[in-house]
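Each value in this text was obtained by applying a stated rule to the coordinates, not by laboratory testing. Everything numeric here is computed off the predicted structure, so don't read it as measured data.
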Structure 1
Amino acid sequence: MNALMKRIFRKRQSYRRVFLADTGELNQDALVIMADLAKFCRARGSTAMVSPVTGSIDPIAMAMAEGRREVFNRINEYLHINDQILQNLREEPVND
């Protein structure tokens, strides 16, 4: 197992220990956290932010909202990364 694959595997296991029940589903605390993060991070909607002052799109606020969504997506991806994806990483040459 190469170094990248080991790191990703360890991270995946850590995320899963924190968020998933033995059934592989989100545990009760994780359901609350992920629902809260989904709302806070605008995971299911547009990250376009309109300035209350000018009425136009605020690119700085939009970039901040997109950064929040990126964090939500990272957590979600690590919870759902499967062994096939890890296998594909092993087969690709990686420069660390």
Structure 2
Amino acid sequence: MSSHKHCLVAYATPTEQFLWTVQVAADATIQQALDEARRFSERSDVPWDEADVGVFGELRARTDIPRDGDRIELYRPLTHDPKESRRDRVKRLRKR
């Protein structure tokens, strides 16, 4: 078994997507992978410490251990409740 793994760290704004490939120890946590990505990032606007995180769209704890090849995602807070937005769209369509 390899003593290292590669993970992809992803963050997106409404207009840009940022990806960092990191190599970390096989037993590294999500937080350690984020710390490694942060070392190489020149972005000061990435919410490294406060954002919710996940792996392939599933919320995870920063203490979880990702697998080799996992995509670790930093999530922006929602500005609107998706259910409310959907209800508003349906109401507008029904009025037409």
Structure 3
Amino acid sequence: MPTEEQIIENLKRCPHLNRCSQNLCPLDFELSLRSGKESDKCRWMREAKKTKIGDKEFVSGGRVMPNAILKFVPQSNLKWLNNVSQKRWLEIQKS
């Protein structure tokens, strides 16, 4: 069981932490204890969503978490990441 200091230290690895207001973070060792709605998910937990306005298509979410952060996601949180980040996490673990 990680200590509170270890949890906070791992959360601090994210460059967006200071301006993030999401309740669900894949770097949180205790993510399974958290609750929230779809809108409470971290940017790297959201699947790509396509919206068409007129003749233009906009994509939000679905980004790959940067390797520098991704390597600190606990394996128990892998299922929470979006598909592209999950695939990249597995590639990093193989190397």
- Where does the value 33, 25, 17 come from, among 1, 2, 3, when Cα extents along the principal axes in Å, for residues 5-60 alone is the thing being computed? 2
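Upon calculation of mean projected area of the Cα convex hull in nm², for residues 45-84 alone from the atomic coordinates, which of the structures 1, 2, 3 produces 3.1?
Going label by label, the one that fits is 3.
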- Item | Structure (1, 2, 3) behind the derived value 24 of relative contact order in percent (Cα under 8 Å, 6 or more apart) | 3
- Task: For Rg/Rh (Cα atoms, Kirkwood Rh), find whichever of 1, 2, 3 sits highest and give me its label.
- Result: 2
